[in-house]
Structure 1
């Protein structure tokens with residue numbers, strides 16, 4: 001069965017296979033977009049223009065110019081070099097056994113630190129912080145109080161700091177947040193910035209991600225390492241075989 005012809009440009013028959021091959025060169029996320037008829041038409045228009053310009057290049061003698069010939073030779077060298085280098089690393093495989101061994105020997109790499117999610121209100125005096133705490137206790141929402149009183153830029157988000165781990169906040173604030181009870185207003189807590197009221201919203205205990213969660217990451221890391229090792233070894237082998245003279249520059 002002959003290939004479906006989508007267009008003829010300057011005598012060249014553009015087939016569905018040629019179109020699909022071009023689309024396959026796009027990143028995966030773009031290939032999804034390219035599946036729509038409108039997007040495919042755009043790619044087809046690009047192919048048509050490509051063949052029209054090629055015909056123009058032939059007729060105007062561009063393909064016979066010295067500049068063109070030099071560029072073709074350069075591309076040949078780059079392509080051949082790339083294909084040779086790829087042949088050195090493309091057969092490298094990583095077993096699941098090696099992945100599991102790496103996981104067991106590097107548990108600390110896959111440990112997730114404990115986290116706290118909190119809101120806070122920052123003011124200059126302990127008296128004002130105490131007053132705000134009383135207003136919150138009487139019914140003013142913590143987020144509203146942050147917007148009304150806090151001097152921290154987080155006031156625009158109701159005082160929300162999101163999740164943070166140990167070491168990201170000043171020690172006094174960190175200790176109060178990690179030790180504090182979820183849903184209870186803590187403070188005033190004094191730091192170098194002033195006085196804080198803290199509302200802990202959630203806590204996540206530290207844990208080590210499972211092998212299944214990180215297997216793909218490990219696989220990529222190991223295969224890249226093995227490929228680099230094979231590449232470097234081949235370069236040394238080729239240097240010895242063909243010779244390299246490095247000059248000062």
Structure 2
């Protein structure tokens with residue numbers, strides 16, 4: 001039942017099964033643990049000793065057969081905190097390596113909802129205003145994790161990132177209250193109806209992200225985002241953006 005949670009805390013599948021079995025059954029022999037966890041006795045023995053090394057299990061010595069029991073589950077929080085602290089200690093070095101490895105120009109692909117979350121991370125990392133041509137209010141998609149979305153806009157607002165967007169005309173028709181529900185610093189205009197498409201161009205910093213196959217208020221799991229990292233290209237797209245901005249409706 002809790003195996004998936006334990007595995008997310010860096011326990012192997014066998015370790016997770018055994019720890020859950022010990023929590024449920026208490027002090028047990030290796031044989032009993034293997035039966036309860038439904039794994040081979042040899043594998044159970046190895047996993048138990050790894051749990052001991054992690055401080056999640058302890059051994060009870062006996063003249064007949066040694067037995068084992070689980071440590072209080074609060075230990076999981078302690079382990080999680082220790083790992084987070086270790087990560088925070090090395091994160092500045094990792095981020096420096098990540099930043100230094102960027103080439104002046106490169107291209108790569110993101111996909112679906114997780115791809116959109118990657119784009120949001122890139123926007124926060126770059127920290128520059130975000131421009132969109134053919135915006136479709138994709139942030140309304142209910143499948144986007146609310147916590148991730150709220151955290152993104154909270155940090156974007158803290159960094160004073162403005163979202164300057166040219167929306168397809170259909171957004172105004174299908175989601176008329178969209179400006180009131182936008183969680184960030186929004187400036188927008190509406191593209192002429194005859195220029196609506198199923199695509200979107202997103203520009204921020206030295207990046208241009210092109211989306212295809214979009215619909216209003218949704219991001220499909222099969223949508224592919226082409227990410228281009230090029231200072232010259234991004235600056236060109238921003239110039240074209242302002243040309244289109246001047247020819248679009250102010251929606252007042």
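List of remarks:
- Parent structure of the calculated result 1, 5, 11, 13, 13, 10, 7, 7, 7, 7, 7, 5, 4, 2, 1, 0, 0, 0, given that P(r) over Cα pairs in 5 Å bins from 0, in percent is the read-out and 1, 2 the choices: 2
- Which of 1, 2 yields 23.1 [mean count of other Cβ atoms within 10 Å over residues 16-23, calculated]: 2
- Parent structure of the calculated result -15000, given that helix-only ellipticity at 222 nm (-39500 (n - 2.57) for each DSSP H run of 4 or more, over all residues; to 500) is the read-out and 1, 2 the choices: 2
- Looking at distance in nm of label points 7 Å out along Cα→Cβ at positions 80 and 160 for structures 1, 2, the greatest value goes to 1.
Read-outs throughout are calculated quantities, based only on the coordinates presented, and are distinct from any laboratory measurement. A quick note: this is a predicted structure, and the numbers were derived from the prediction, not measured. Cβ atoms are built from the backbone, for glycine too; each structure is taken alone.
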